[in-house]
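Right after this note come the structures.
FYI, it's all coordinate maths here, none of it is from the lab. Owing to the predicted nature of the structure, the values given are computational and were not obtained by experimental measurement. Cβ atoms are built from the backbone, for glycine too; each structure is taken alone.
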Structure P
Amino acid sequence: MRLRKVKYAKDLIDDNQDIIIPNPENSKGKWGEIFNNTNPIEIEVGCGKGKFMYELAQKYPNTNFIGIEKFDSVIVRALEKIIVNPLSNLKLIRIDAENINSIFAENEVDQIYLNFSDPWPKRRQAKRRLTSNKFLERYKLVLKPNSLIKFKSDNYGLFESSMMTFNSNEKFVIESISLNLYSDLPKDNIQTEFEKRFVEMGNSIYYIKVKYKEEV
């Protein structure tokens, strides 16, 4: 899908550097200083327009949340939500997810959310999936031992390939899995923009919860 350019996006981002952190590589290993506390840090890779992260940050004020998004015209929509009602425990980063290891230090992240990521369905695109082995190796370098990755998608192909990739990696253990999340909906489930739309369309929502079992 072609992104619609938001003409004022760059200016609004530049004017709100307390929310969208500039030069985030300078904060590697120092995110506690950015939030001015030592609370757990949870990140959403591909936060889109920010509904999920914003509601999560409202619900859990003692956890720090960071939304990662690549495109100005998308992340600016998340920024607009935060500007209206600022949350001290929510920040945004505009980077490509491939650079996650330049942003976070070893054992700095307590949980990763992968919500409705691009499925990259063609075989030659497999390495671009956020659950490919290439990305799992990146996640290992930032996750704390026994932390979690939570995955949601309406795309069965991505769900299947993700399940197989997690299952084949000895450092990750699948704790729970669902072929229809809404048949046994977790009490703490928060919808993303895409999720709300897909549920209204009657699409199944696939879910995987994975533990990173690296020893301390």
Structure Q
Amino acid sequence: MPVRVLVADDHQLMREGTAALLAADERIEVVALARDGREAIALAARRAPDVVVLDLNMPNVGGLEACARLREGGGPEVLMLTVSEQEPDLYAALRVGAAGYLTKDMPPAELVEAVLAVSRGEPRIAPAMASRMLAELGRAGPGAEPEDPLAALSARERDVLALLAEGLRNREIAERLVISEATVKTHVRHVLEKLRFRNRAEAAAFAARHLS
């Protein structure tokens, strides 16, 4: 049976080009194309792909939030395909359940093999990024514990992050914590900066998985 794949990218040329590349291999069947994370989630529920190839930065629902929601309850494997070579983006993707992280300048044949590997439960990370990650871990020294990404947050910032995971708006968070809405905005900004998320949706998706 071929590996069933859904491709999500907000750029039509990239979306259709990736789909055509994958579909040319007889081991892969492209079952759906999505223009953003929201559409990817809806199509995945209907088409039941084995692997979802997700762009990181998309409108409506971004790649990180889409990945977190797709992986809930043991959903399809997710392979991030992005232009970003920033380590924080890689770590954020892995935290929300991505099985792979590749950059869009990779050779086409490697993308095909990565999709097949991810479908078998084998992680795939862009070689250059994997090398930097291993070097960073090596500098941490033997026996070093992995850094807790939440350690940088204050107790109040953790409270705000937990309420973001519930989908509350700033006004509702202010009422729940009995603080001003302006203070909530400040806490949200600090949370995004410290955890290196682009928006509150990505922070909420992360919190939903790690603050349960």
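Per-structure values
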quantity: With helix-only ellipticity at 222 nm (-39500 (n - 2.57) for each DSSP H run of 4 or more, over all residues; to 500) derived as -8000, matching label from P, Q; calculated: P
quantity: Comparison of P, Q - label where FRET efficiency 1/(1 + (r/R0)^6) of positions 50 and 162 (r between Cβ atoms, R0 = 30 Å, to 0.05) is highest; calculated: P
quantity: Origin of the derived value 1.08 (Cα Rg over 2.2 N^0.38 Å; candidates P, Q); calculated: Q
quantity: With relative contact order in percent (Cα under 8 Å, 6 or more apart) derived as 20, matching label from P, Q; calculated: P
quantity: For FRET efficiency 1/(1 + (r/R0)^6) of positions 26 and 194 (r between Cβ atoms, R0 = 35 Å, to 0.05) computed as 0.65, the structure of P, Q it came from; calculated: P
quantity: Top of P, Q by FRET efficiency 1/(1 + (r/R0)^6) of positions 106 and 186 (r between Cβ atoms, R0 = 25 Å, to 0.05), largest first; calculated: P
